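There are structures below to look over.
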Structure P
């Protein structure tokens, strides 16, 4: 069998409203997920057991042991009741703990890839995904959708944004999702309607922990052609949608060198 591969698409939250807490302790949110064309790359070769090799620009901050990719592989194997292995190779291109999917996107890619490699019923991946984290179902889908509950109750939507140029910027400061939610003030500021008129309720608590986020947002808002600027997820990554690729590319060239950045398009 030839090597198989899957892209772990970078996730953006175009809006994220925190509405309260659920009985299980997780936060109840309303969010709009969008996905970029670029992200991490995951490939797999047949093997007797499960093994993960991590390469790429951010490989040095990840460990294979306990990685969500291996958790996803084991959970899928157990759900399908099969005896199978794979040598998984992750090219880690996205920053870790950055609010753009990261490990959840990698896990979603692993479920898609191994479903093909092991010839498993694809519906089992949908069963496994919620067990791995609130963002994993959306990242498994990797299509524009509205998320409710903990973000794992999904409704696909057409945003009309396919091909939109986007610049993603991260100040190279990891930010724990749990720490950001812990700083949320507990105030329900209202439901999510149109995504363009929404907000990210985690922006203020994230800025409290990483003030550099303010500088990133202000810089993005100052770029010609940037028509929509927001922080994604729990941060610290921020993004801007652009009117055209030329203005996006100009912003890519102007981005301060000490910030990680990626010029891409929405799927």
Structure Q
């Protein structure tokens, strides 16, 4: 009961009267609804899926807040220096789902170009819609990995946790290098990686982009896939580079200071 009350209070703060609309459409079984996110504008969510939970976590719990002031200062200094050089700061959102993290970073870095990658076609449709009116963004329907190829989708209990596996056919695989290079006159600023265990593959090769970014948010998934060592490759890759590590809720934050 207490948890439900906290959720309701968070939803009222985030959505205002849209909270009531979302609840009514949940009861009525409506597949999608459009509500207004406080401080931003209209977003489309699926009332009976995990979409609202993603906005609640990111905008309510503020999961992508900078872990300490020194990290914020370093990243913002890098952001401003890129702009002063005449180039465009690029933010990669890998495992973008329906766009909550992309919109969070849009508010934090309004002149950055967001590259949002999401493999699930239903999620991607809402991602495109939610990012369409909020500044420069590139949306790519793909998984993200170390090398090009294809994957198949593995469904889960909620749409925010769709997994992928390499296959001979299916959704294409983009690389992080490709994503960052897709922005003309762009320069990598930061990346957020939440790809349900496929990080083991992503960090196995083609890591030039890691030498360019100032900060990385990543959710490890050893808890989800025990004994698969899904965090091993990124622990090794980041441990070999000049990053400081911070714990930020369910995420690890790696930052250059």
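Values in this text are rule-based calculations from the coordinates and carry no lab data. Note that the coordinates shown come from a computational prediction; the quantities given were computed from them, not determined experimentally. Cβ atoms are built from the backbone, for glycine too; each structure is taken alone.
Kindly point out which one of P, Q the value 9.9, 28 was derived from, the read-out being Rg and Dmax of the Cα atoms in Å, for residues 103-142 alone.
Working: P: 8.9, 25; Q: 9.9, 28.
So the calculation was done on Q.
Could you figure out which one of P, Q the value 24 for relative contact order in percent (Cα under 8 Å, 6 or more apart) was computed from? Write down the numbers at each step before the final one.
Values: P: 24; Q: 16.
Derived from P, not from the others.
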(request) Output the label of whichever structure in P, Q has the greatest value of Cα Rg over 2.2 N^0.38 Å, for residues 119-230 alone. (result) P
(request) Could you figure out which one of P, Q the value 0.25 for FRET efficiency 1/(1 + (r/R0)^6) of positions 39 and 207 (r between Cβ atoms, R0 = 30 Å, to 0.05) was computed from? (result) Q
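Computing mean count of other Cβ atoms within 10 Å over residues 55-62 for each of P, Q, which one ends up highest?
Details: P: 14.4; Q: 19.0.
If we compare mean count of other Cβ atoms within 10 Å over residues 55-62 over P, Q, the biggest value is for Q.
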(request) Of the structures P, Q, report the one carrying the highest value of FRET efficiency 1/(1 + (r/R0)^6) of positions 127 and 223 (r between Cβ atoms, R0 = 41 Å, to 0.05). (result) Q
